[in-house]
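A.B. asks: Just below sit the structures, each encoded as structure tokens.
Readers should treat all values here as calculations from the given coordinates under stated rules, not as data from a laboratory. All of these numbers come straight from a predicted model, not from anything done at the bench. Cβ atoms are built from the backbone, for glycine too; each structure is taken alone.
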Structure P
Amino acid sequence: MAFSFPYGFTPTKRITIIAIIIGVIAGFGSVLFYEGLKWGTAFFMGYLLHYAYPQEGQSVAAISQWSEPNSLVLLIPIMILGSLLSGILVTRLAPEAEGDGTDAAFKAFHSDGRIRKRIPVLKAITSILTISTGGSAGREGPAAQIAGGFGSLVAEMFGLSPRERRIALATGIGAGIGTIFKAPLGGAVLAAEVLYTRDFESDAIIPAFIASVIGYAIFGFFEGYAPIFSLNPLAWTLWQIPLFILLGVLCAAFGFLFIFVYYWSNDRFISVFKKHDLPQYLKPVAGALLLGGFVIGLALISPQAETLGLASLGTSYGFDQLMLYSLLPIAVVLMLPFAKILATSLTLGSGGSGGVFAPGLTIGAAVGAALGVTLHLLFPAYVPVETIPVFVVVGMISLFGAVAKAPVAVLIMVVEMVGSITILIPAMAAVAVSHLLTGEKGIFKDQVPTKAQSGAHRGEYDHETLEGILVRDAMTPGEAVVTLSPADEPAKVVDLMTKTGHTGFPIVENGRLVGIITNRDVSALRAADKTCPSIHEAMTFKPFIIHPDDTLEDALAIMVGQNFDHLPVVRKETPDMLAGFLTRSDILRTYVQAGYLAACQKQKSP
């Protein structure tokens, strides 16, 4: 069914109306998804396993009544059932619903802005099956894909332009996340910040404000408006700021570990199932089996080890609440970051359905709690017990803000989730440090650095300006280009990418251009589980090239058409000799400079 706006409606009016509709959908959709999770968890974990789950937002007296199940004998069958049903639905009907879901929404934004109609509903069902049966995942990825998918659908129904459709999709992402976490301001900012690692989608911010507020109002009407987490009185001083900076350093280290293990696990599951030609719908089952065995193995060691295993299941928000009340044993707190990283990597790395926001918060909370408790034991006068919850909250913000490459949005969201602005200063210090230390490393692989790398903004370049600039004026000259040899080891490529921040390098042998290697080639090598002594097997031979006298319009057409970020530059008379190297960032920088110079000349002219 197609609709249309009355004649004369401006783009601003159209987007505003779409934002209102998305807000309503996000509100009611989040209620249904949240209730589905509650009922699913109550049935599988409560009724079948007899597990009195700790819940976020409970008082100290109420949450103290939580208890482990009398027996974990049904845990693995329950996890197998949930992962099997989820795996069948994902592989047969909706491959985009696999894993986090947020990445799929980002990918849609940076391409045509469309999410298939079936995805929102299927993502909700598969995520409920995964999380309520014990899979380590969160509800933000599903909420983003559900609301974003409906936003894309509504925009298509009203016949909006590709640009407006992408804004509707981004608005849905922010509204879904802001609504499900009762953090409308943070969700709206997240919609604009999280699409890029170093940029901001400013056009999405106002529509996301509107949609998030409406979604929050509807969701709160049914689920209450109290913050997600409850807090006791907090205390911190300016003299403790260096300790929060130390926490930022630790969160960066655990952020690197989280990203590495998460994608290593994903690559291993893919390679093993491909190598042995196993049915893809069994991948989540394999992850569930390993996770269930891990938890049961811990339960056989000691009661505290059993608590650690249980804390790694599901969203873990109840255990975050226990850490905020300082009610978890220090041994559990110290090991929980490692256990949660492993559990999440097994669940989502194997293809289970859910988000990484909740696991990221739990890992950060545990890192903060471990540091806070340790400092309290060593220096009780300097770090009183009232300060430990501050370390927990700051850890949440610092770790996930860094790995999501959205420090501002996560800072605002967590402040809203705990209902306290008093932790803002230490949180700012910690997340700034963790964000700087993690650099370009992030948990979302479909984020792009800037608008220059996004297909969503290809049409924003003025073609006449690009046609007036030659490649030679934007490229890095050949003598300044970092090159590699086919005989170099893959580890050297990874090391160069880390040190330089570049994601591609030309391959030169005996002075001649023979290929190119990018981060995609390295990822493909890892996914195939290949070990090779040199990059010769991973490099791309006969790469697309551009000439110094071609225009930037020619270069960008190749990059967008072939989905490349890099082009070796060669002269027509010597097509195998490297004359330079051109990236999308080079094009954007030169384009902006040209626009600035043109504006200055226009101002000077009478």
Structure Q
Amino acid sequence: METNAIQFNSGSDELNQSISQWLQWDKNEDTLNEIKTLVKNQEWKILSGRFLKRLAFGTAGLRGVMQAGFNAMNDLVVIQSAQGLCQYILQCYPSGEDRRRGIVFGFDGRYNSKRFAELSACVFLSAGIPVWLYSRTVATPFVPFAVRELRCLAGVMVTASHNPKEDNGYKVYWTNSAQIISPHDKNIQAYILQNLVPLESSWNLELLQSDQLKDPHDQMSNLYFEKLEANVPKSFVTDYNTKSKLRFVYTAMHGVGYPFVEKGFETIGLQPTLPVVEQRDPDPEFPTVKFPNPEEGKSCLLLSIKLANESNCDVILANDPDADRLACAERDTSTGEWRVFTGNELGALLGWWSIRCYRERHPGKSLSDCFLMASTVSSKMCRSMANIDGLNFVETLTGFKWMGNKSVELMAEGKSVLFAFEEAIGFMCSPVVLDKDGVSAACQLASMVCYLRATSNQTLSDKLNELYDIYGFHYTITSYLFCYDPVKIEHIFNRIRILEGETQGYPKSVGGEKYVIKSVRDLTTGYDSAKADFKAELPSSKSSQMITFTFDNGAVITLRTSGTEPKIKYYAEMCAQPGQRDWNASKTTLHAMVECIVQDLLQPAKNNLIPRSD
């Protein structure tokens, strides 16, 4: 059936026009027929959801469900996005010399990832811009790494990270190899809207035969592991890694990480991993896990724990499917119980390790120009380390796009960025990659385990307790509730800003008057009651919700929405002074406070919020 032969009337001129454009522009038979069927069946409500709103650039790019329609990930939307990105780059870099620097594309093992990357490559090739396209699945960190090393104008990784199998995404890195931030995200979105009509050449996969397309895989892989080796002190490799007989169970969570972690272990002298075979290779179905996200805890590590118990292995390392995050679990040899470390706990351990490695590589050198970094919702353990050890600490907005771009600024000033992390198990163990990197983090953490066993016979748990003694016990609680209704989310946060029964203002306490709030920072509105001018220092954004409460007893609790998932997240921390040993009291108090703030402010029963399953 010819597209112009379809007669329909949805009752909405806007919807009619949007559907007609789709039927005219889409050349993918599957998605084209999907819309034709919905039109034939007069599924106007479904079609309104697909066409009256457009998938827009959010956290460093696009992310959404794979289906037909302008509000989803599919061939046409990817082509439109690539065309907009291409035109914006041409506007930013008008000289032919600059354009010859090209762009790099990578893709993970999800459905359509390779096709989306190839279609995007064709858009740039048809515009005369050289393309570096990884020929096989790649870990996300290898895209920003290639942008920096090849001096590309930009990079795109096609991935939805740890999202469900139905999703895919489009993660964009700018010329500085960090994820895009404003104004680039807004400008790219504007250029997409100006270039919606797909060019014939954008569908032409024969362009992939162009001599302007190259595969960076081998070159970037070799260079990445050279730089990884340089960031682990040679004495540690020879004295601890190479001599150690320790083995680590490893899961790629049906993702792309295994060959890269294996090569990393080989490079720095570690024993080969014991891979969870069922999860070792890319599989877009993610058949053995409910959510392919190691941040979910033990529910994602059941096969890893089984293998570790069978092989008498004490440490598990887990990447998410695109290998930019790292989770870790350790067995208590006295009880046999497994402890899954939080991102904040791993941040403390890797933060200490980054300082230890720097001191080994630069004996006697001052740390005054060295920096540790964390997002504002992450533990301030690294700040405590920096204060005591003579380093600098920087707090940024949530997300590695902020830490990556801040690292660029610091490095331009001649500073050394040793480590950056976010509580969502994201770690940058060196500025070789200006983004979270689960491959290097796995290698560094395994090296730390070997070092601790050889030098002090400590486990990771032992070392963490020692760090708490030195820098103060930092106890954190991080979780979330699902909410699939954006209107309800907005209502919840607006109610917090103007409580029922009050004409204005934020809550003064939670739990009745038991826990008194000392100050409030609202990064949605830019308000901070702790500042003389009531203006927050960190940038604010009306497009996301984020409110932080600091309490009289020192606890800090943040409520925020996720940029990529239908969640309301909460982050809580209680910090003790160095040497203060009443850790259980801090835990008990913080748990009680979290329960109060969730019940009083989020009201999960009234708002039908769904708690996390694990």
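A.B. asks: Taking FRET efficiency 1/(1 + (r/R0)^6) of positions 387 and 587 (r between Cβ atoms, R0 = 35 Å, to 0.05) as the criterion, which structure among P, Q has the greatest value? If you can, show how the numbers build up before the last one.
C.D. replies: Working: P: 0.10; Q: 0.90.
Once FRET efficiency 1/(1 + (r/R0)^6) of positions 387 and 587 (r between Cβ atoms, R0 = 35 Å, to 0.05) is worked out for each structure, Q has the highest.
A.B. asks: One of P, Q was used to compute relative contact order in percent (Cα under 8 Å, 6 or more apart), and the result was 16. Which label is that?
C.D. replies: Corresponding structure: P.
A.B. asks: Next question, about the same structure. One of P, Q was used to calculate distance in nm of label points 7 Å out along Cα→Cβ at positions 51 and 75, giving 0.7; which? Walk me through the numbers before you get to the answer.
C.D. replies: Details: P: 0.7; Q: 1.9.
It was calculated from structure P.
A.B. asks: While we're looking at this one, here's another question. Hey, FRET efficiency 1/(1 + (r/R0)^6) of positions 267 and 307 (r between Cβ atoms, R0 = 25 Å, to 0.05) derived from one of P, Q reads 0.60; which structure? List each step's numbers first, then the result.
C.D. replies: Details: P: 0.20; Q: 0.60.
Traced to structure Q.
A.B. asks: So Cα extents along the principal axes in Å, for residues 83-330 alone, computed for just one structure, reads 58, 41, 35; which one of P, Q is that? Walk me through the intermediate numbers first.
C.D. replies: Numbers: P: 60, 57, 37; Q: 58, 41, 35.
The read-out comes from structure Q.
A.B. asks: Oh, and also: Of structures P, Q, which gives 0.05 when FRET efficiency 1/(1 + (r/R0)^6) of positions 19 and 483 (r between Cβ atoms, R0 = 30 Å, to 0.05) is computed from the coordinates? Could you put the intermediate results ahead of the total?
C.D. replies: Details: P: 0.05; Q: 0.50.
Among P, Q, the structure yielding 0.05 for FRET efficiency 1/(1 + (r/R0)^6) of positions 19 and 483 (r between Cβ atoms, R0 = 30 Å, to 0.05) is P.
A.B. asks: When Rg and Dmax of the Cα atoms in Å is calculated, the result is 24.8, 78; to which of the structures P, Q does this value belong? Intermediate values should be presented prior to the final figure.
C.D. replies: Values: P: 25.1, 85; Q: 24.8, 78.
The value was obtained from structure Q.
A.B. asks: Another question, if that's okay. FRET efficiency 1/(1 + (r/R0)^6) of positions 379 and 443 (r between Cβ atoms, R0 = 35 Å, to 0.05) computed as 0.95: which structure among P, Q? It would help to have the intermediate numbers written out before the result.
C.D. replies: On the way: P: 0.55; Q: 0.95.
Only structure Q yields this read-out.
A.B. asks: Supply the structure label, taken from P, Q, corresponding to FRET efficiency 1/(1 + (r/R0)^6) of positions 323 and 515 (r between Cβ atoms, R0 = 35 Å, to 0.05) with the calculated value 0.30. List each step's numbers first, then the result.
C.D. replies: Working: P: 0.10; Q: 0.30.
The read-out comes from structure Q.
A.B. asks: Suppose you compute helix-only ellipticity at 222 nm (-39500 (n - 2.57) for each DSSP H run of 4 or more, over all residues; to 500) for every structure in P, Q: which one lands on -11500? Walk me through the intermediate numbers first.
C.D. replies: Values: P: -19000; Q: -11500.
This figure was derived from Q.
A.B. asks: Going by FRET efficiency 1/(1 + (r/R0)^6) of positions 339 and 579 (r between Cβ atoms, R0 = 35 Å, to 0.05), which of structures P, Q comes out largest?
C.D. replies: Values: P: 0.10; Q: 0.90.
Evaluating FRET efficiency 1/(1 + (r/R0)^6) of positions 339 and 579 (r between Cβ atoms, R0 = 35 Å, to 0.05) on every structure, the highest lands on Q.
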